[in-house]
Structure I
C-alpha cells in the first residue's frame, strides 16, 4: 500500500499478457458475437480486480461498478480480487464507489488480497465477503518515500501517518476488531489464511464453488 502515485510502464511481459486475453464467441439469433473474456464476465455482473491498484485500473473498476449499478441496482455485483495492493488514493476511489452504488458488492478473494486490496476485500457487503479456500490476505501499514527539503519529508511523513490512521480505522470497522489490535497487527506484514481472515472478521466465509454465491 503506497501513498505515492506510481508510474506503471507496460513491460514486454505485460504487453504479452494482454495479447493472451481470450475471446469468447457466442451464438445468437442474429449470428455470432465476439467478446473479450472480461466483457463477457461483465454480462454476468462479474468484475475482475487483478494486479497492482493504480489510477487506470481503478478508473476501469469504477466505470464497471457504475455501469452495473445503473443497469440494475437490485442485483449484486461480484468483485473478484487477486491483487498485491497499490496506491492508496486509487484504492480509496474504488472503496468510495463500492459504497456509492446501491447494489450490494460481493467480494471474493482468490490468490491474494494484500495491502490496499485487503481493505477492499473487507469492504464488501456484510455477509457477502468471501475467499476461495487457498486465498491469502495481507494487512500492514502504508509505506512511502520522500526526498527533498526537510519540510517536504516531514509533510510526507505526516501524510503516511494520516493514511495509516484512515486505513486502520476502516479495517477496525470492517472486522469488528478494536483499533488498538489493528494498530498492533499492522505494525509488520501480517499474512492470514482464508480461514484466519474469516476468524479475524475481515471476511464472512470460504467459498468452495460458484453455486455458493448469494
Structure II
C-alpha cells in the first residue's frame, strides 16, 4: 500500500502499480546514467515509455527509443527520446553505432524477446550495462557471444525496476505534478462495458495502458 495525493484521480494513479514504474526504476536505480552517457530503450510500451520519461530526468545525453510502431516512436520523442529507430527497418547495432558513434553505455530491453535480447547485447560498449527489463516466456533461454561480453560488460536483470514502491511512486507523482513525468499520456480509460474494445486496443497496440472504469452498477 502506498499513500498518494487525494487530488489526483486514482484512474490515473492505478497504472503506477506496475509497468510504468518498472521502466522508470530500471533507469533511476539500475542504470543511473551520468552526464554525457547514452541510453537505449528497446520497446516503447508502458515499461519502455516509463523508462524514457525517467531518462529525460537524468543527465543522459542521448536517449534512443526503439520500437516497431511509428506511432509509439512519435510518442517516445514527445516524452523525451532524443532519437527514435524503427527496428523493422534498421538493425539495432547499426542504428546505435550511427547515433552514438559507437556502442551505447546502457541498453534496456523492455520487450522480453529472445531475438531482440541477443541482438541488443551487442549494442552495449566497453564497461557498459545491458539491462533485462521485459519478461520473456517461461523457460526461455538466450545466448551471448563470449568475446563480445568479456570486456567489463554487465548483464543484469531488474525486477520491478529494483525499486521500493513506497519511495518510487511518490517520487514519480512529484515529477508528474511538475510536468516532468507525464505518464497520463500513456493511459486510455474505458468503461466496463467497453472491456472487449480495451482488450482489442491493447492487443493491437492502439493504446499503451488501458484502464477500465468500473461503475457501482458493476459491483
Structure III
C-alpha cells in the first residue's frame, strides 16, 4: 500500500488512460463526456505537477503558503497528503456530478474550475516571472479547452440561476479547504514513510540547475 501511495502520480497516468477509453467508448451525454475528459486530463495534470517534470510542491510552498523553506521534510506535505488532497478533490468535484447529474451546481462547479486552473497557473507564471510552472501544459492544452468547449457548445444558461453560481463557487471553496487545508490534510502530511522525491518536490528543472 505504501509503495502505491508513493507512486500515486504515476498510477494517475494509467487511470487517465482508463478514463480516456471510457470517454471514447461509453454511450454518454455531452455533459458526461466533458466531465470524463476533465477527469482524464486532471490525472495527467497530477503527473505533470508531481511526476514529470514535477516541482509543484515547491511552487505551493512559495506561492500558496508564503515560505521560502527549502527543506522538504519541514513542509508538512508528502505523497500521502498529496494523494489525499488531489484525488479527493477530483472525486468530490468531478466524479460526484457524474453520480448526481440533477444537482446542477455540481457540474457548473466542475466546469468553472477548469477555467480557474488556467487562470491560476498563468498567475503563478507572473509571480514566478517564468514561462513555465508545474501543471501549466495540461492546464492550457487540456483543462482550458474542455472548459471553453463546454461553455460554448454544451452550457445552457437557462438551466441556471444566481443560486447555482453561488453554490458552485461555495462548493469549490469548501472542497478546497477540506482537501488542502483541513486537519486531515496536515495530519497526513506529518506521517512517516511517504517522503517526496527530490524530483516531485523541486522539479526536474531545479534539480538540473543544482
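To test your reading of the models, identify which of I, II, III gives 2.6 for mean projected area of the Cα convex hull in nm², for residues 46-85 alone when calculated. Going through each structure in turn, the value belongs to I.
So helix-only ellipticity at 222 nm (-39500 (n - 2.57) for each DSSP H run of 4 or more, over all residues; to 500), computed for just one structure, reads -13000; which one of I, II, III is that? The structure behind it is I.
Rule-based calculations on the coordinates, nothing more; no lab input. Keep in mind that this is a model prediction, so the values were computed, not measured.
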